[in-house]
1. If we compute Cα Rg over 2.2 N^0.38 Å, for residues 75-226 alone for structures P, Q, which one ends up with the highest value?
2. Name the one structure among P, Q that relative contact order in percent (Cα under 8 Å, 6 or more apart) of 22 was derived from.
3. Computing percent of Cα pairs over 31 Å apart for each of P, Q, which one ends up highest?
4. Which structure, out of P, Q, was distance in nm of label points 7 Å out along Cα→Cβ at positions 115 and 211 calculated from, if the result is 2.7?
5. One of P, Q was used to compute FRET efficiency 1/(1 + (r/R0)^6) of positions 51 and 147 (r between Cβ atoms, R0 = 25 Å, to 0.05), and the result was 0.05. Which label is that?
6. Just checking, which of P, Q has the largest value of FRET efficiency 1/(1 + (r/R0)^6) of positions 27 and 259 (r between Cβ atoms, R0 = 41 Å, to 0.05)?
7. Can you rank P, Q by mean count of other Cβ atoms within 10 Å over residues 91-98 and just name the one with the largest value?
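Computed from the coordinates by the stated procedures, all read-outs in this text should not be read as laboratory data. Note that the coordinates shown come from a computational prediction; the quantities given were computed from them, not determined experimentally. Cβ atoms are built from the backbone, for glycine too; each structure is taken alone.
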Structure P
């Protein structure tokens with residue numbers, strides 16, 4: 001088992017196709033198949049279940065994938081540690097959809113110019129999924145909205161560290177059909193267009209609406225995949241939605257909608273406590289220059 005075998009296994013696991021994996025790796029299909037077979041023989045397990053022309057990870061394959069990601073991440077960290085002055089290598093960043101839309105364009109451009117030797121990958125997901133990916137080393141760091149506990153203190157897993165960056169003003173946008181609503185307490189029923197479970201903003205909105213005496217249980221959830229889709233649902237009169245003011249300012253708001261203040265949330269930069277790299281340190285430094293939080 002070597003570094004190359006782990007990389008090949010990870011790509012095949014992502015694509016669930018030897019043909020697609022070979023294309024990504026720039027290798028011939030037979031070479032990829034052979035390396036996977038050799039890895040399975042070495043580990044004495046079946047990593048993939050082959051059904052006709054389709055692949056899926058076996059239970060052992062799923063377990064090994066988590067370990068392989070951690071091994072490859074640690075190897076990259078070790079490589080970068082040998083060059084502590086100049087950021088280089090790969091940095092896997094995750095972020096909420098709202099943060100990508102409203103906060104990252106300028107700082108990522110600045111980071112790219114100052115660190116040409118770093119290959120930055122960016123993926124979007126709700127907060128909980130991003131946290132899980134950082135914990136299992138699928139991501140090196142992420143921008144999330146950490147939930148708060150009963151004492152209003154930020155809840156963060158012990159294996160992660162975090163730094164607050166952006167304060168977001170949250171707005172509840174109501175359709176024209178709810179024009180008589182002047183405050184959140186006036187809402188009696190309706191649909192909430194929001195992201196999938198794991199989104200902190202979703203949890204905050206559900207919590208906010210559930211506090212309306214005798215009315216919160218009348219709110220139904222409609223899951224969507226983007227803020228544009230949320231606003232379209234609101235414009236059609238079918239749903240309400242919650243989004244940061246920084247995102248709303250980028251969208252064209254149809255006439256007749258009602259916008260209500262719905263509190264604030266803080267976006268944090270998270271990373272594993274046992275992980276460090278010059279590239280991540282530089283990225284955090286660049287992001288700190290764009291914070292809207294007062295010291």
Structure Q
């Protein structure tokens with residue numbers, strides 16, 4: 001871990017344009033197309049965890065649960081995604097983990113979704129080996145669990161579960177046959193070393209997909225007054241992630257509105273995926289806008 005962190009920190013000395021060019025070359029060598037993914041808010045609110053950035057935590061006032069998504073609604077979204085060129089879809093639930101009863105419900109939905117041909121991801125917290133194995137058997141191919149930040153900053157983000165529990169969940173998910181999707185949320189007040197620690201952990205886990213989220217402060221949470229990151233910081237760390245993880249798809253996810261037109265610069269600088277549509281607790285981008293942007297710079301889409 002120490003060697004990886006030092007390697008990553010060394011890349012901070014490289015000129016940004018050079019980093020973007022290096023990252024773009026790595027990404028295009030692997031795949032020159034862009035992967036679009038989307039998410040369904042499948043169970044929201046009244047979360048038992050105290051993540052300092054999240055409006056769904058019961059600690060910050062979200063005491064009521066939203067409705068659990070229906071199979072019909074999930075299928076409607078899946079077909080719309082496929083028609084739009086979105087190749088992966090994830091159901092996302094608030095809370096520490098799913099109960100076995102909830103897992104039964106979602107496995108039934110995943111089995112129906114699998115028949116559409118769309119790539120399936122799941123994001124359901126700290127599940128057990130048996131639960132993760134059931135998801136895999138139901139058609140889920142990739143499991144999502146963000147590390148959020150590095151070891152030295154995690155205690156500032158959450159106290160109701162640990163970074164080690166997240167890492168163990170990802171290891172178990174890999175063990176049952178699932179690909180891994182894990183990234184973090186930048187701009188919470190962490191420093192460069194904390195970002196390097198997070199990226200080093202992702203390297204060691206050999207994650208397949210790395211979502212880069214950027215904090216958009218939400219009123220009522222402990223991080224409501226945090227200042228937004230400079231776009232160049234986001235661009236630099238996206239490029240660094242691609243350079244040190246050449247096998248992985250680095251994707252812009254929640255909060256990429258902070259980049260504005262710099263999203264295009266990122267797509268030409270190592271970013272190989274975009275989360276498009278609604279982003280749970282913050283506004284997302286439109287699929288139509290993303291398709292037009294991708295086409296305008298001569299890139300194509302990965303299809304299911």
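1. Largest one: structure P.
2. Of the structures listed, the value fits P.
3. P
4. Q
5. P
6. Q
7. Going through P, Q one by one, mean count of other Cβ atoms within 10 Å over residues 91-98 peaks for structure P.
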